Structure 1
């Protein structure tokens, strides 16, 4: 894990994947800096995800229209891989005839409108160290003026769409990272866009679980035998990147279970688990969320996560790590 898991240069902007497909990348892949994709054939196109605000999404769409003027001038289909705003808040700018997500993702989108993030950011200055951490995570984005634009078509399980002669397979693998995660697979291009099932060289964050679903989702990606794997965050990768995320999930699951069985509190377990080589991945403090989700799973506790409390725990770990580096 000391070497890069990327297979192409990791630079902001549009990457040509070949076969008339593109990825939009946003280093460093941390909080909110997500990736998107464009699948084209002739004058038809499908967009995978929008970005966290209108400015970012507008820049991306302009670049895509320059690169594929016939296909991207009018995008026929938009697929949202899940409900988090950094994958759907720019939907209103696309003008797609059809917006697709899993049925579960649509229900989660309704509960996570842009106004929620606006309120979170307004409260941040009064929250001390937690507020500083929230600003670190989300301060670069502008949530003002966004009109939430929801999917018009939903599905469960699998769905197929076509872009020209290309078949596009939508595969529901959630709940895992979130409640409604899907993969977007283009067999003819040997390419898959994974949404936040993959964070490459960044720490995965498990808001939903169960962890076995996420591990199974990694196995599903590997079974597709794709040449090009575009993660939700981080550089474009191959099977090595998938295996690294899978190994992280297995390691954290096993280490958390030991501490759960020993009666250790989740917040203490998050600090106690040695991250080893994973310590070099971005946003390592997300271990707090991952352990808390695993503990609820081990206890068969279906209580929703306390997001404010978890951001407080992440803020503490983040501050401690920052102070150790001084």
Structure 2
């Protein structure tokens, strides 16, 4: 079991986890149609920063803000960024170039961390897989602390690629709606600080279980029976019953096949009565940041005992985690 002692979100909806939480509680969405963001690219609906961001500085700011926001909790467990017992884990599907390790090295070096950083690039599940990687490293005793960063900035290459797949909706996405037309892209950076040392104060949450499955179905299409997602759900439900689940954070991309697959997996796992959190209508699909950002907001929502209203009426690899908020 590992403990969260700090976190941060920077997105078009605001800087700081609380600012983003309050924005979605108020029903604000960062999605809008962009007509001139990239040359020779058709208009597309997305949640983008007003000013183009540089990948590495954005990640560094998210880490710095997570440290500042964590306050006494990080001090309680002896957490230091430059400590050899701290590992940096970067979740990204592309980064600012095709050499994914270079941005991670720059981030770790900025904070004087001596360890080689770890890059997790596993499509949509990257942010969740990065947290599971952190949990496994900490529980194995290889490190005491892990800084998990999720970030992606949209580029002409990414947007045109999704347009070629005919996967983008021309308007704000509608997860699980019969009228859904596809996904929207988004930009964000998010950071979670995990430790294996129980803090003196109450942790923000505990990461209790994680599971990753490859359903080996298709290079770009999910299993029609939701097999990979179902196996992940059944893994993390060990030691807990469906009735104990306060909130179920879903991928909810609003694509035709993914939403169908998730619905089937949820029903097979007996979780159809659990309240659902689907955040893509607020942030778009933030890719490498999605699993980190949405974990933070789901935890904040669960602690407040509320469910964020949905604005609407897992590919080949699936990953799921279970957290406990006290």
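Some notes on this structure:
- When distance in nm of label points 7 Å out along Cα→Cβ at positions 15 and 255 is computed for each of 1, 2, the one that comes out at 2.7 is 1.
- With helix-only ellipticity at 222 nm (-39500 (n - 2.57) for each DSSP H run of 4 or more, over all residues; to 500) derived as -12000, matching label from 1, 2: 1
- Which entry (1, 2) yields the derived value 0.9 for distance in nm of label points 7 Å out along Cα→Cβ at positions 127 and 143: 1
- semi-axes √(5λ) of the Cα gyration tensor in Å, for residues 191-286 alone from the coordinates reads 26, 17, 15; which among 1, 2: 2
Every number in this text was worked out from the coordinates using simple rules, so none of it is lab data. Fair warning: this is a prediction, and the values are worked out from it, not measured in the lab. Cβ atoms are built from the backbone, for glycine too; each structure is taken alone.
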